[in-house]
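Listed next: structures, encoded as structure tokens.
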Structure I
Amino acid sequence: MTAPFPTEQVEGHPRRGLILVIMCMSLVLIVAAVSSLNVAIPTIVRELQPSSTEQLWILDSYALVFAGFLLLCGALGDRYGRKHALILGMVIFAVASVFAAYADTPTQLIVYRSLMGIGAALIMPATLSTISVVFPPGERAKAIAIWAGFAGAGGAIGPVASGLLLEWFWWGSIFFISVPICVLTIGAIIAIVPNSAERERHPLDYVGAVLSVVMLVSIVFGIVEGGESGWLAGVTLAAFAVGIVTSVLYVVWERRVEYPLLDPQDFRIPRFGLGALTVTISFLAMFGMFFLMTLYMQFVLGWSPLDSAVRLLPFSVVMVAIAPRNPKITARLGTGRTVAIGFLIQSGGFLLAALSLTPDSGYLIVLAAIVPMATGMAFLMPPTTNAIVSALPQDKAGVASAVNDTTREVGGALGIALIGTLVTISYQPGLADAVTGLPPELAELAEDSIGGAAQVASQLDPAAAAPLIAAANEAFMDGLTVAFLTAAALGLVMAGIIRRFYPADED
């Protein structure tokens, strides 16, 4: 068994640069898996013929399980070794990817995507906590900034990779491609990455672990169902009720147990609590942006899924280019100011998108909106991630990393659900006149989404299709404007909160 790597280092691990490369490669693999399916879902629908509900859970099962198990898996890495968590997570991810690639039914694919989520939950917190251990304090902020840059970039890389694979291979290739990457990464982890774990082996809080999984799965499930079935639907309210009850039980239990999984009192630490809020809101905005921009590019501007994904790649380029330089900016301005500036820049991008995008916009206008959104993320994510990880003792690095990752996933799910709801509220009234005279089932499909309107228009003669498409585009743009103005306002509010409440001694 590998001896635990010391948790306090002055010089750092001699191969820490290579370890950082391995951790970022692992990170991009699992982050890209969240977004990669968006491009492939039309092909999967043709091959497996899932129902609308099955389509939803083919897309969301991975993120649901991923978010639900992050806290438990981060604690397991702290307790039994982060290297072991990385290897086990990679094995689970690779095996589940093989089965997903050759799934015969929608149910099988949902199950295998869920298993991939468990593997990802083991991997992601272990990558960040390993980085925090192998780098000395003087270099840790830059290493975490690089990690944060690739974490933000992975979401844009996934759709491009999927689109390219689907040009030449069958739909299962988007899963199978993960297998050789996992095998190479496992070899590199075994050969190069040191093991690290908490120095004092405390008993694992099994009750807290179970409560955390039920709590997070219920909350994320409720968010997903709220965006799909309605926020007042019975299944949505039931999920939130379970989430609230288990949250209360979790807090009561964690305050009584000697060695809690995650002490709720930790959120009273400003760097930790405000950091978690920052990650949640910023990823709410980012995932919502990717969701809406993808619809806008494909259905309003008429670009193909692959073309749309490629045109979103500048987001990744900006993140990877700017994030590593963030520690110098933070050292000069302070964490609070840097994060607040990041929110202001991000809000500027959303405001530009809300006011400038039209059904006839060229790519330069789209690019002009995307760049400040990515720049803002590159400003606020590295110092926030560093603040969350450094707020707790290094023995709890895995749990701190899991909190950072969990808030990302919850924020992302919330962003897609809430922004999708805002668009729907504006979209459906705007389409009411255009669907008059259509058969009820076609009218319902057209009013459901802009994609549904495009599907209905493809069944009509050109003379009837043209006004429907025009009305759908106009209604969608009204919703997009409301959603992006809301995202801009959230960023401005967060900038004010950070400047008001972030501790002065962190500046």
Structure II
Amino acid sequence: MRAIVSVSDKTGLVDFARRLQGLNIEIFSTGGTKKALEVADIKVRSVSELTGFPEILDGRVKTLHPAVHGGILAKRNLPQHLNELARNRIQTIDMVVVNLYPFIQTVARGDASLDEALENIDIGGPAMIRAAAKNFPSVLVIVDPQDYDFIAEKLHQDSIDLKDREKLAQKAFQHVAIYDTAIAQYLRGEGGFPEEMTIALKKSSGLRYGENPHQQAALYFEQTVGQEPLGIISIKQLSGPELSFNNLLDLDAAWNVVGDFTAPTVAIIKHTNPCGLASHEDLAEAYRRALAGDPVAAFGGIVASNQPIDLATATEIDKTHYDVIIASGYKDEVLNLLKRKRNLRLVSLSVQPDLVKTKGIDFRRVSGGFLLQDQDSFTDQEFKSRLVTKRQPTEAEWRDLLFAWKAVKHIKSNAIVLAKDEAMLGMGAGQPSRVVSVELALKKAGDEAKGSILASDALIPFADGVELAARGGVTAIIQTGGSVRDEEVIAAANEHNIAMVFTGVRHFKH
């Protein structure tokens, strides 16, 4: 057997090559890989001995030669292919061990020039990988150092079958596809939606099941050029059972909510909607106010804090049953307290204040395809609301209007939030009629609605929503504006001495 070994990632290389040598497999190599093997006293020959041609153009051309690709691509069951190799003095190549130039690592540094990036685009490597993968019934293709032990053992036992070869070929094509995706991402730059696009995903872990027990599931992280994996994919689990598919969905929603606030904030999430949310300089008080928003729905939910959880807050949290707690950190005494509950999952995630302001792409699955959009990022700059009523909001109302406007962005449309003292009192979510969402929010808030403010994620289409809010005691409203009946809506607010501001920005969350 003959093998071409040329790798950028040299993890496990020497041990693997030594095992290949022990099996009398002849090794050909190039550049840095050849030097690494020679230093380890492993017999290796230059690819130039196969091609009869030196490396040229500063190493840009080494393996792009019929002696290499003919030896890889020849079908062993076709006499005419083998005869053609013989006529041209080309020997078959039975194994290709290749992984590619570190393009992603190079451009991730941030200071790499265009010339440097282009020099780290591998050409010969992907060509050999694709050729070997195409001819996998006859040629072993290995792109992942994690497969070295498996392959060496199989070779030793002479037990590599067609299924093994097929699996390696699939992995090889995927390896090249992800590499090409990274290059396309880099050249595309920021923004825009090209005619064709691929997404590079790498498996992080398997999951017990999906939303329901009959659904298989796994967690993947998106590989984006120049950007480390952000958000929930980077969580660290500190205790408790394995995180489920639904846990991860709720954790993502929870972290996005608290990430929009700079003040100490606690969110309680149920089925991706915040059923409790509050900000306060005292984190324990923020938690108590969040819980008061809906103590019944909170049971079995997820608690999120954008601050490290202290003992006072943990003591309050400990009084209610939750599935998961996520925070930027935990004091040691907090971990000792909360870990007593074996079914409570504790996870941490470093604070990333710019996460929700990062311009990324949001992918939404539809039958047969995807919808793509820019992420809906809230910025303080957008909060330049236009007063449209006679009465100005008070300073306290302005503070709560901003709080509620951030909160309503994270609730399913049609979304309504009632808030007071930077705490959510009630919300209506996912209703076909916005006025029904107002009814639900008022019902949940009860008597606490008196003196509250109301936020609507989109325009209020009719005056009936304002009339209903006024009867419940709402004193100020923030909404998008832009209805054909804006004048009627504003008139209703003026009639009830309600301050109303328009944002001109909508935050639908379907």
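Each reported figure results from applying straightforward, stated rules to the coordinates on display, with no laboratory input. None of these values were measured; they are calculated from a predicted model. Cβ atoms are built from the backbone, for glycine too; each structure is taken alone.
Any idea which of I, II comes out highest on FRET efficiency 1/(1 + (r/R0)^6) of positions 89 and 249 (r between Cβ atoms, R0 = 25 Å, to 0.05)?
I
If log10 I(q)/I(0) by the Debye sum over Cα atoms at q = 0.10 Å⁻¹ computes to -0.87, which of I, II did it come from?
II
Given a value of 1.3 for distance in nm of label points 7 Å out along Cα→Cβ at positions 265 and 289, point me to the structure among I, II it was derived from.
It was calculated from structure II.
From which structure (I, II) was FRET efficiency 1/(1 + (r/R0)^6) of positions 33 and 457 (r between Cβ atoms, R0 = 35 Å, to 0.05) calculated, if the value obtained is 0.05?
So the calculation was done on II.
helix-only ellipticity at 222 nm (-39500 (n - 2.57) for each DSSP H run of 4 or more, over all residues; to 500) was computed and gave -11000; which structure, I, II, did it come from? The partial results should precede the final answer.
Working: I: -27000; II: -11000.
Going through each structure in turn, the value belongs to II.
Taking distance in nm of label points 7 Å out along Cα→Cβ at positions 25 and 257 from the coordinates of each of I, II, which one would give 5.4?
II
Can you tell which of I, II yields 1.03 when Cα Rg over 2.2 N^0.38 Å, for residues 217-496 alone is derived from it?
The read-out comes from structure II.
Hey, relative contact order in percent (Cα under 8 Å, 6 or more apart) derived from one of I, II reads 21; which structure?
I
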